[in-house]
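Following this line, the structures themselves.
Laboratory data are not the source of any read-out in this text; all were calculated from the coordinates shown. Remember, it's a predicted structure, so these values are computed and weren't measured experimentally. Cβ atoms are built from the backbone, for glycine too; each structure is taken alone.
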Structure I
Amino acid sequence: MTILDTIIEHKRQEVAQRKKNISVSQLERSPFFTRQPLSLKQFLLDPEKTGIIAEFKRKSPSKGWINADADPAIVTAAYAAHGASGLSVLTDEKFFGGTAEDLQKARINKVPILRKDFMIDSYQLVEAKSMGADVILLIAANLRPEEVKELATEAKKLGLEVLLEIHNHEELDHICDAVDLVGVNNRNLKTFEVNIQTSVDLSKQIPGDKLKISESGISDVQTINELKNHGYRGFLIGENFMKTVNPSIAFAAFAEQLKS
C-alpha cells in the first residue's frame, strides 16, 4: 500500500465521521459561506503579482514536521503583502498537521485561498466554502475521470474554482470542462520523489484553455523562469518557505529576486 492509499483510506473514515458530527445545513450557516469567492485564475494572470501560490504547510508524510508552531495568520499575511497570487492552506490534520482553523485564519487576506486536502466527497466541497476557501483541489491519482467531473461540477455550483492535479500522461484524461486550472505535481505521490522535468514533459499536453500551474520542488527563480517558457503561469511553493525559521522573511526575499 502506497502513502497515498493510506491517506485516502483514512480520509474516507474521517469524512464519514465528520458527516455525522456536522450536517451540510450547519456548514451552510457559516459566515464565510455567503461570501463571493475570489478567482485564482484572475490573480495568476495579474502582472503585478508574483504568480506564486504560497503554501502554509506544517508537516508532510515524507519529512515529518516542517514548521509546527508557525502562525497561519502571520505567515499568510506576509505572503499576501509581498505579492502572492494565491494561498494554499493544508487542512489535512493526520498527515499534514493542518486544520480548518488554519484556513479560516488565513481568510483575513484578500487573495484567493486553495483548500489543500484530499477531496473524495461532495461534502468536503461544502466544507471548503464554509471555511472561506475560493478554490478546491482534485487529485487525479486518487479519483476516476468521472469522479473528477462530478466533483468539479459540484464545486462550480458553489462558486468555487477547481484545480486538478496530475502527475503523468495517463492522468491527462481527467481534465474536463469544469476544471479551471491544471497543476502538474512534480512530486510523485506514490514514491514522493521530486522531478521538475515532469512539468516540462506535460506542458504541451495540457489544453490551451486551462491555466497551468507547476507544483512541488520549486526553490529558485531560475526554475520559475524556465517553467514560464513552457507556458506555466502559477507556481505552488510551500516547503521552500515553511522549512525556514521565518517563512515570512523567506517569501519576501524570494519575491524580491523575482522582480530583479
Structure II
Amino acid sequence: MTQRWDAEAYARNGAFVHGLAGGVVEWLAARPGEEILDLGCGDGQLTARLVAGGARMRGFDASPSMAAAARARGIDVDEGTAERLPYPDASFDAVFSNAALHWMRDQDGVLAQVRRVLRPGGRFVAEMGGHGNIAAIRTALMAVAARHGFDGREDNVNYYPTPEIYARRLRQHGFEVERIELIPRPTRLPEDGMAGWIRTFRRGVLETMSEAVREAVVAEAVALLTPILRDEDGHWTADYVRLRFAATVGGEDTVG
C-alpha cells in the first residue's frame, strides 16, 4: 500500500518525529562543509537543523507535498524514488535518513543506490522503525480492517527489521556496520491522539476505503487501543521501536 502524505497534517501529528531525532543526529556528527544527502527529508525541519550546523545538505523525498514544505524552509530538494537516485557516483560525504527507510519497498535497491552515491570512506547514518514497532497499533488496524472486508491492507505498509537482519543487508551492499541498536521509544502523541496518528500515517490505507468505512475503521481502532495506549488523563502513547545504525563503506560488520 502506497502512503500519501499531507505536509500540514504531518506538521500537526508528526512533529515528534524530528523532535526525537537527537540521537541519530548525534551519531551522524555532521561536520561543517560536508556534503550530505537527507534521504526521505520530509518537510525539511530536521534538514534545516543540520544546515544550521554548517553541513551542505541536499534533501530528497518521494512526496511532492513534503518536498514543497522543505523548499519553503530554504532546503534544496529533489523528488523521486530512492531506488533511482538522480546523482552521480560518489556525490556525498554522508547519507542521512530519519524515519523514512521503513516506508521504502525495495530495500536492496535503496542500499545499492546509497552505496553508489557515497564517496570512499563515506558513511550512512539512519534511524527507522525496528522490529516490534507499533505492534499494538498494527494489530488493531489489521483486525478492524478485516472486519470491514479489507483484510491484508496493513500488510507490507512498512518494513521493520531486526538489527541482525538489517546489518546483514548492509554488509551485502559493501558497508561496515559500526553501530546498530534496537531502541524502544514509547512516544507521546500530540493533541489529536491516536485518531490523528492513524489519519496521518495510514492515509494511503484509508483512502482505499469509502468515507463511511474509513471513519468506522478509525473509530474502532481507537476504541481497541484505548485501554492499552491511552492513560487516565486521556494522553496517548504510541508503541514505537526504532532501529538506529551508523555504517561506512567497506569491511565487515558487528552487531551490538
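Miscellaneous remarks
- Which of I, II leads on relative contact order in percent (Cα under 8 Å, 6 or more apart), largest value: II
- Distance in nm of label points 7 Å out along Cα→Cβ at positions 70 and 246 - highest-scoring structure of I, II: II
- Comparison of I, II - label where FRET efficiency 1/(1 + (r/R0)^6) of positions 78 and 214 (r between Cβ atoms, R0 = 30 Å, to 0.05) is highest: I
- Structure from which 19 was derived, percent of Cα pairs over 33 Å apart, options I, II: II
- Value 1.8, calculated as distance in nm of label points 7 Å out along Cα→Cβ at positions 126 and 238, assigned to which of I, II: II
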